[in-house]
Structure P
């Protein structure tokens with residue numbers, strides 16, 4: 001009996017900012033999804049007083065990114081992004097979360113660009129009824145522009161931070 005090769009993908013979890021008290025809880029949440037011990041290198045987040053940041057890369061089955069993003073959703077004062085690279089037959093994804101805006105999901109192409117699917121573009125055209133400003137507002141929402149704007153200062157504050165690769169154990 002031969003076993004079928006499993007489809008895997010990879011991604012990155014960026015914890016842009018969190019209060020120090022949440023650090024062990026975030027670690028435990030990620031460990032429960034990945035099924036392995038997680039050791040994050042927490043560093044001070046220069047963009048916010050008393051905030052911490054960490055990031056790591058992961059390898060797992062498709063859908064792991066959504067599980068990781070969901071495990072962190074709804075926690076107070078937590079800013080994060082989770083990416084999942086495209087895999088055979090599946091688009092890539094990015095989830096962004098801020099305390100003020102909640103969570104945003106977008107599909108990502110192999111080159112890292114945000115992709116807006118045809119059905120979503122048709123909905124924008126129908127709802128906007130030709131009003132240029134409405135089209136622009138709806139496209140910005142689909143692209144996650146408000147999330148990008150809020151997270152930008154926290155992204156730059158993390159440049160040069162260490163990245164650790166983690167693999168999901170099955």
Structure Q
């Protein structure tokens with residue numbers, strides 16, 4: 001790991017991580033929207049793609065305010081989360097079960113992002129980088145709203161997934 005000598009440098013590092021992560025989502029969200037069956041979920045992924053593009057712009061602006069070019073640094077956590085999303089896309093079985101898997105993958109991403117934005121915002125506030133903190137807070141709020149929307153959609157998706165459950169000998173054996 002490279003040296004990060006100051007809180008200012010740590011803030012820049014966090015924002016570069018988020019910048020990379022959001023750019024990964026710009027690539028992944030269209031695939032998730034295409035794989036989704038539930039109309040609200042499909043629309044939600046498409047809507048969040050537009051927001052994510054705005055998140056990238058805000059992060060680029062924050063980096064410029066901090067005197068850095070808008071470039072990311074590899075975020076290994078997001079690469080793993082995107083891989084989980086790809087696995088959800090490939091889920092075989094009823095569409096409602098795949099939708100439930102997609103929601104789970106998407107909520108893990110949202111929680112990761114909320115942690116990252118909250119951390120970066122705290123650093124910005126400590127450094128009195130108020131404009132950067134405001135940009136980060138705007139995105140943090142949107143990520144929280146997206147997570148809540150996914151939770152709301154999951155109620156009907158999970159009910160649909162439950163109704164598609166068909167008992168089989170494996171399920172019966174595991175309940176004994």
Structure R
């Protein structure tokens with residue numbers, strides 16, 4: 001696991017900061033980057049390693065200005081080559097494509113196909129993330145297509161053998177221990 005992204009949309013800022021203060025140190029102690037979804041202001045204030053922004057959130061350049069040059073800023077690009085090129089050229093640390101599969105984590109308004117990962121990985125050095133309904137059973141085509149990372153929620157938390165087994169299986173998929 002390279003990163004944990006905290007995505008809690010319906011909490012007050014105070015409650016969100018309390019959650020961050022519990023989870024962030026645990027992730028960082030293990031060498032795992034801790035990103036906050038949609039909130040570059042709180043990401044900076046709470047010592048997160050960075051932020052992930054969607055197309056309806058804080059624009060990339062504003063997010064970068066808020067978190068600084070040394071933080072990670074990733075950008076959702078849905079299924080759009082154009083959005084990905086803009087984000088990559090602007091300096092995003094990664095671009096995220098999806099949803100690749102049906103998901104219950106959030107309402108998916110865009111369907112991405114694996115060939116966008118191949119196109120991106122052949123053209124750009126900026127890493128790409130595949131997101132949306134990813135499980136250990138359907139992830140291999142995304143990795144084979146060029147995904148550098150997989151964004152997985154239900155595929156970890158709902159794994160029949162538990163989250164640790166899911167993470168181990170994903171690590172094996174990427175050739176890790």
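Read-outs: derived from the displayed coordinates by stated rules, not from any lab. Values in this document were obtained by computation on a predicted structure and should not be read as measured data. Cβ atoms are built from the backbone, for glycine too; each structure is taken alone.
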- Message: Out of P, Q, R, which has the highest value for distance in nm of label points 7 Å out along Cα→Cβ at positions 53 and 125?
- Response: P
- Task: Assign the value 56, 52, 27, calculated as Cα extents along the principal axes in Å, to the correct structure from P, Q, R.
- Result: P
